[in-house]
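Computed from the coordinates by the stated procedures, all read-outs in this text should not be read as laboratory data. Bear in mind that the values here come from a model prediction, so they are computed numbers and not experimental data. Cβ atoms are built from the backbone, for glycine too; each structure is taken alone.
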Structure 1
Amino acid sequence: MIAHVVIPEDRIKKLRHEKGWDVELGRFFDVSVAIAEDVVIEGEDVVQVLNVKEIYKAFGRGFDFSECMDLVDDEYLLLVINIKDFAGSGKRETVMKGRIIGEMGGMKKQIEKSAQVKVAVYGKTVSIIGRPENILVAEEAIKMILFGSKHNKVYRFLAEHKVV
């Protein structure tokens, strides 16, 4: 099976400069990866190809490669939320991204800590890597912010739904 993943040009450049990701993937998957204008993944096992495709999709959404490797574990998933679905204009998207990140990254860090997930805000998306039940908590907190809830209300929600 052959799969293609289109990721932003700046992420392709970063991927070309990072060393060792191919060796790391080779420890878990029997696939070949070629990087051109997009990422081409080829392998015999469909499940492995799809898993590697998800890893590159996460990388394209702003995660470091080491964070993407959590997706090797079948218990971890990637969720991508499109900010454009909640914002009317480009300026509003920027404001919403800023609210999700919070002052000095505080809101993003609190979501990651309380829900035990990893969050990346990149381009017009917010992406989450984690276990499904943890992703639900983080997704709800992020949607609360996107719908305009005050940070205090989101902090209370996260405290009430903290993943142990």
Structure 2
Amino acid sequence: MNDIEHYIRRLMMDENTLRNNFIRMVKLRNSAVLAEAMGRLKSIDSRINEIPDVRKRLFEDKLSGDVSGGTFTDIMASLDGETEKLKSERDCVMRVIKESKDSVNDVEIFINRLKHYKNATELNISMVEDLIERIDVLNPEIVSKRVKHQKIVITYVGVGKIEDNL
């Protein structure tokens, strides 16, 4: 009976409450990803900013004769490769950060799509195509000789998986 009441309350939510709950859920989900990405971005930028000083010291060591021409060339090529790799990784991290921030905007898109089906009485193919990004059917769990439970995970467009405590 409690489950039924829970879903009835969920269905009766006004649009602003639903929007706020979705935004809170998405922000909570993204906070760890965003924090990790921001930390990695800081490390990448720090190393990219160090490389010119390393190159300068290496050049000075070559001029003073402390580093041979072959070693100088090898290290400079290595620094060039590292710089390119870091810039590429930086671009990827920036995309993660942008996607994380954009996902709050995706809540609005999902709410607007959901409005189209506010009075729907049955599920149809256009609803599935419009609202659902992916459906994963997991391997069955054997509870007993005659009973199997199989979990289905629905990923919605713009908001991902929706937790039951929304």
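Of note:
- Highest-scoring label, criterion being Kirkwood radius over Cα pairs in Å, among 1, 2: 2
- helix-only ellipticity at 222 nm (-39500 (n - 2.57) for each DSSP H run of 4 or more, over all residues; to 500) from the coordinates reads -24500; which among 1, 2: 2
- Among 1, 2, structure where mean count of other Cβ atoms within 10 Å over residues 59-66 as derived comes to 19.4: 1
- Relative contact order in percent (Cα under 8 Å, 6 or more apart) derived as 23 - corresponding label from 1, 2: 2
- For distance in nm of label points 7 Å out along Cα→Cβ at positions 19 and 155 computed as 2.7, the structure of 1, 2 it came from: 2
- Ranked by Kirkwood radius over Cα pairs in Å, for residues 35-114 alone, structures 1, 2 are led by 2, which has the greatest value.
- Comparison across structures 1, 2 (criterion: mean count of other Cβ atoms within 10 Å over residues 75-82) gives the highest value for 1.
- Parent structure of the calculated result 1.00, given that FRET efficiency 1/(1 + (r/R0)^6) of positions 43 and 83 (r between Cβ atoms, R0 = 35 Å, to 0.05) is the read-out and 1, 2 the choices: 2
- Looking across 1, 2, the calculation of FRET efficiency 1/(1 + (r/R0)^6) of positions 27 and 51 (r between Cβ atoms, R0 = 30 Å, to 0.05) that yields 1.00 traces back to 1.
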